[in-house]
Structure P
Amino acid sequence: MQVVNVRQLKANPSVALREAKHDLVMVTNRDKPDALLVSMEQLAGIPNLEQVRLVMGISLFRDKLLSIAAAAKVAGKSLAEMLTLVSAAGIPVVDFSTEEVETEAAFAERWLSEHTLPAEAA
């Protein structure tokens, strides 16, 4: 997969379009994936384009090149559908370290204790 940034794309779009005829071209904006260029020639004759989009979206999410929301757009699925599909494929939807999970759990416990009514007040 070729990678170009927005500045390179603006300066010489024909290079990116030429590359897209042979391979996928990821366009980045501020070092984050922003778009994917695929030549229509590459897509011609694909009998099940919907399945290709789904596999591409899941793969790009799995490889941490796209967020789950962006991958859902690539796949042509709703966010809820994409979350279900990725989870069913055994791909972690959330990728926290043990320390991050413990921090989040402690925050949730504190928040719940501060925002839950005492039993006798209920």
Structure Q
Amino acid sequence: MGFSMILAVATGGALGATGRFLISTWVQKLLGPLFPYGTLAVNVLGSFLIGFLFLYFEQVVAPHQKAFLVTGMLGALTTFSTFSLETVLMLQGGFWGKALANVSLNAFLCLGGTLLGMALFRRLYGI
């Protein structure tokens, strides 16, 4: 692992973290403060993108691109740690229904996002 690989991950991480902040803030403002919609949105988007890029990188061997996009950008874009904290805070606040909804929506929509990303890749590239 050389410096260029570390730089690819770091650059992707900076862009992913910035994207997470911008997207989650925008979605949260758009849909309101009653539920962590912003976190859900970036998790679903990240899941979709990783599904697409996983198949892309099976076809195209580009280690620096993979490090930049998957490890760096998507690693910083998705917010599982934030999701976990928000869920625990809901549980501690007695909001069991919201916590269950948060876990369920993140699990099903993110798995669905990954499957849709893979389906889109296969459709676009005939694989």
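No value in this document is a laboratory result; all are computed from the given coordinates. The structure presented is a predicted model; accordingly, all values stated were derived computationally and were not measured. Cβ atoms are built from the backbone, for glycine too; each structure is taken alone.
Among candidates P, Q, the computation of FRET efficiency 1/(1 + (r/R0)^6) of positions 20 and 60 (r between Cβ atoms, R0 = 30 Å, to 0.05) that gave 1.00 used structure P.
Which structure, out of P, Q, was distance in nm of label points 7 Å out along Cα→Cβ at positions 44 and 76 calculated from, if the result is 2.0? Matching structure: P. Could you tell me which structure in P, Q was used to calculate helix-only ellipticity at 222 nm (-39500 (n - 2.57) for each DSSP H run of 4 or more, over all residues; to 500) as -16000? Source structure: P. Could you tell me which structure in P, Q was used to calculate distance in nm of label points 7 Å out along Cα→Cβ at positions 36 and 68 as 3.1? Answer for the origin of the read-out: Q. Which structure, out of P, Q, was relative contact order in percent (Cα under 8 Å, 6 or more apart) calculated from, if the result is 14? Of the options listed, only P reproduces it.
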